[in-house]
Structure 1
Amino acid sequence: MIIGHMRIRLASHIFLVGLLWACLCSAAHAKRKDVVVMNNGDHFTGEVKRLENGLLFIETDYVASNIGLDWNQVQSVQSTATYRIVLNNGKRLEGKIEKIAGEEAKDQDFMIHEATEEVQVAAVAIVSIETTKPTFWRQLQGAIDLGYSFSSGNSQTSTNVNTNVAYVTAGWETGTAYDSTFGGQAGASKTNRQDLQTTFAKFLNRNSYLLALSDFLHSSRQDLTLRTTLGGGYGRFLKRSTSSNFSWLAGVVFVNESFDTTAGQPAAQHAEGLLGLQYSTVRFKVGDFKSQLLVFPGLSDTGRIRVTTNNALNIKLVNNFHLTFTFWDNFDSRPPVTARRNELGVSSGIGWSF
């Protein structure tokens with residue numbers, strides 16, 4: 001139990017140190033003079049960073065944080081940088097971009113200047129735009145969320161840390177997420193839960209992809225010393241737009257798990273199926289919502305079903321800060337005799353995105 005717990009804590013500490021280093025490595029550099037014109041005539045000059053969840057982010061010299069502009073209200077964009085662009089049909093392109101006034105281009109108002117050709121599409125067909133940055137560290141995207149609560153009546157405390165980071169290219173994407181929850185009360189035992197998950201997605205033609213998944217979970221409330229899940233599968237986007245994404249996933253995983261219960265320390269290895277759904281949506285000036293549901297039906301352990309879900313609602317504040325509300329649940333239909341079948345949690349806190 002101690003060795004398994006130490007391993008997941010060591011891996012999580014390495015991940016947190018790397019995440020902090022990524023934040024500190026955002027060195028200053030000479031800003032471009034990209035120009036964005038809105039439908040009402042407003043002009044913004046600075047660096048066009050990305051189009052994400054229906055917002056075009058631009059960094060200027062006169063605002064402390066990136067400005068998020070409603071993509072539907074953008075009339076034209078002129079930039080000298082190179083970007084990675086994803087269309088709603090799943091096609092991925094890389095090149096310089098230019099959005100021209102709708103009256104001039106009619107329905108084809110967005111131009112992508114690739115190395116060998118020019119592609120002209122409608123602006124509504126653009127799902128995301130991401131700057132190709134010169135270094136690995138500057139290419140990272142992610143968030144750090146912290147929450148804490150205390151009750152003086154029974155001296156009960158609770159602390160939660162949620163972090164995630166992703167690296168995206170034109171052909172593939174990798175990401176890591178770490179969630180940790182600690183709870184305690186005077187005169188009672190302490191509880192803790194730690195979950196470290198990594199994914200790697202290889203984009204195929206159009207809206208499909210191959211996914212590799214690894215997950216390392218420790219949960220004292222479920223008497224789970226360590227559950228290691230390794231596997232992957234095939235996924236496909238059912239819906240993709242600038243404001244929402246919905247996809248499904250199917251595959252196979254292999255599980256190695258060990259428990260520490262009052263009845264002993266059982267351990268097992270088995271194969272499971274993998275069925276999943278992922279959904280995300282954003283509302284301008286409000287925030288975003290992300291949800292993941294994974295179902296693991298037993299293959300070698302027939303009849304057993306595990307279900308996990310992670311859901312997060314983020315409400316925007318200023319300077320890339322946000323309020324976050326999360327709900328997660330782990331269900332196991334056939335745990336060891338004295339272990340809990342279900343563990344769920346609700347938390348809130350404040351976070352920062354980069």
Structure 2
Amino acid sequence: MTVTTDDVSLFAPYTLGSIPLANRIVMAPMTRNRAIGNLPGELIAEYYAQRASAGLIITEGTAPSANGLGYARIPGIFDEAQAAGWRLTTAAVHAKGGRIVIQLMHTGRIGHPANMSAGARIVAPSAVAAAGSTIWTDTQGMQPHPVPEAMSLDDIAATIEEFVHAARLAIAAGFDGVELHAANGYLLEQFLNPAANHRTDAYGGSPENRQRFVVEVARAVAAAIGGDRLGIRLSPYGVFNEMADFADMDDFYGTLAGALNELGLAYIHVVDHSAMGAPPVPASVKARIRAAFTRTIILAGGYDRERATADLNAGKGELVAFARPFIANPDLVAKLRSGAPLRAPNQETFYTPGPVGYTDYPEG
């Protein structure tokens with residue numbers, strides 16, 4: 001689909017699937033590691049409520065399963081206690097007129113038992129470790145990634161049901177929608193990318209087979225909560241967590257976007273990490289996704305107001321996500337509108353527990 005628009009304002013309202021948004025500015029998902037015991041509490045609710053002027057907030061990656069809690073202090077959404085904790089956030093954001101969706105992130109092979117509960121398993125498409133990197137644990141410091149268990153067909157079916165259960169809990173907890181995290185080298189992208197997927201069955205090998213798990217998760221979640229409340233994040237050409245380039249990537253992601261379009265998803269969120277030193281996502285693959293997907297595209301990757309407005313007016317997407325600027329600027333929307341200077345965040349507090357560097361950035 002080729003989209004031509006005229007004078008689209010970053011501050012204009014927009015309807016995303018069934019979700020009315022006050023503006024086209026999205027707060028991107030950012031892991032912040034403040035969920036002690038994997039429970040989202042009042043501190044997390046305060047953090048998101050401070051940023052409720054965004055047209056849409058996408059939460060940090062939230063595990064749909066105990067097996068997906070690979071990092072220290074990330075939240076879950078697979079039991080009633082976690083859902084109750086998230087209700088604090090959705091109520092606080094809605095009270096300020098904001099809209100919020102939850103990002104479901106299963107970490108797959110990116111994890112360590114020290115960050116997980118007893119009985120949880122580190123699972124992945126194949127028994128291939130992310131051997132070139134390490135992960136932080138609160139009890140043992142930096143540790144290597146273990147070799148994951150290759151998922152059986154029963155594991156695959158059970159994990160799909162975990163995503164469905166988590167999505168239903170999220171809607172019951174007051175979220176406006178759900179985003180599937182199929183980017184940055186976590187479980188869903190591990191199936192997409194042959195660097196992590198060495199399977200020879202129906203879930204590996206050919207492009208269609210490597211896409212199968214992602215499409216099946218999306219289909220099942222859309223059936224449970226409605227496609228108009230479901231989005232997905234993709235990172236073609238991404239290298240996070242030891243993902244790698246592969247042949248025919250443009251065609252691969254164009255085909256995947258078409259399959260997701262047929263499922264009626266509300267949006268595809270395309271992330272380009274070149275602003276953080278990763279290889280840029282070529283315009284060619286972004287164009288293939290744009291052509292194959294007839295609904296909303298969220299653009300992400302080092303945007304400022306000028307480039308965001310230019311890309312909206314060029315029809316490259318309908319919404320633009322901002323990440324790190326929101327950390328130190330809870331009033332980012334007002335600052336973008338006025339042209340006020342942005343405060344720089346303190347990177348030393350990105351992933352530490354507690355309010356420092358989290359909720360202690362005043363507005364103005």
Structure 3
Amino acid sequence: MVKKVPGGGYQDIFNCSPATILVMDVDAPYYTILDVNEAYLTATNSTREELLGKSVFGAFPANPTDEESKNIERTIFSFEQAIQTKKPHTMYNYRYDIPIRGTGEFEERWWTTTNTPILDENGEVSYFIHSPENVTLLYKLSEREKAGVEALKNQRKQLYSTFMQAPVGIAIFKGPEYVVELINPPLCELYGQSLEGMLGKPVFEVLTHAKGLGFEQLIDKVRITGEPFKGQGLAAPIYRNGKVETVYLDFVYEPFREDDGTISGVIAVATEVTEQIYAKQQLEEAEERARLAVDAVGLGTFDLNLETGEMITSNQFANIFGFEEPVPRDEYVKVFHQDDRGLRSAAHAEAPGSGRFL
């Protein structure tokens with residue numbers, strides 16, 4: 001013999017259920033509250049007297065400060081769908097604030113709610129069960145996560161924009177093949193290549209003329225050891241303008257580290273300094289020619305810092321004054337004729353102000 005639920009047992013189950021349940025009539029537009037369980041009263045901070053026999057929208061009016069969620073319209077739509085289709089209808093993550101009883105204020109709430117129609121013996125909807133689940137904490141956590149993801153996306157966009165607009169050449173080469181993951185226009189221009197021609201390809205397969213010159217060993221060492229390499233004014237072959245040119249670069253190889261600290265590639269930063277190197281070479285050549293010319297005619301030269309008294313002379317200058325090699329200034333002054341020392345001292349004193357040394 002199957003034991004039956006004692007009289008009143010289903011009402012006890014209804015009231016003790018942890019699921020929030022509100023029973024409503026189908027008397028649109030009122031939707032009168034017929035019954036409510038304890039879990040619903042707790043979830044909405046309400047009492048049975050405040051709800052029973054009331055229109056659901058009278059008991060739970062719209063928050064006048066919430067002008068965006070359209071919670072009344074969405075709720076009515078769900079009621080109508082449940083009645084018309086005679087099937088449960090669920091609304092997910094929608095806002096419906098609840099009044100704080102005894103005040104004119106509201107508490108923000110987010111819900112996932114199912115409206116389940118109950119049919120009579122004729123198959124018509126007699127009433128329906130309104131069962132909301134408070135998902136406020138989950139919703140806000142989800143929104144914070146979305147905001148964090150969006151902020152991260154914006155940060156990456158800004159970093160990418162900065163990377164692409166940097167005034168120096170920058171690239172990220174990944175893996176032991178040094179596949180070009182990112183490269184900006186200045187470095188493409190330096191290499192004489194296009195972005196499309198570089199991205200996704202091993203860098204030394206594109207820059208074949210740079211193979212076997214020691215760059216592979218340099219970049220390998222950085223990736224394997226994690227120690228950066230800095231080069232200044234180093235010569236490198238670059239194919240551009242239809243030919244291989246020797247250019248001079250200041251560049252840095254830095255290890256590229258993933259979030260867990262592992263090194264997965266190398267960051268390259270490069271600036272062409274060919275013009276500066278050529279200018280320096282021309283200056284050095286000009287100085288050498290001047291030195292040779294001076295030596296050829298037997299002239300002695302000197303540089304004198306009038307503020308510190310420091311003096312630098314050529315060997316020929318020292319020889320003219322009777323010394324085998326350059327000596328301190330005081331030694332040169334000693335061999336001046338006594339009658340000339342006063343004139344020299346006066347000229348030195350006047351020179352810083354006048355800009356002339358007579």
> Thinking only about relative contact order in percent (Cα under 8 Å, 6 or more apart), which of 1, 2, 3 has the largest value?
Replying inline: 2
>> Quick check: 28, 25, 19 is what I get for semi-axes √(5λ) of the Cα gyration tensor in Å, calculated from one of 1, 2, 3. Which structure matches?
In response: 2
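Tell me which of 1, 2, 3 gives -2500 when you compute helix-only ellipticity at 222 nm (-39500 (n - 2.57) for each DSSP H run of 4 or more, over all residues; to 500).
So the calculation was done on 1.
We did not get these values from a lab; they are worked out from the coordinates using the rules stated. Treat the numbers as computed from the prediction; the structure is a model and nothing was measured.
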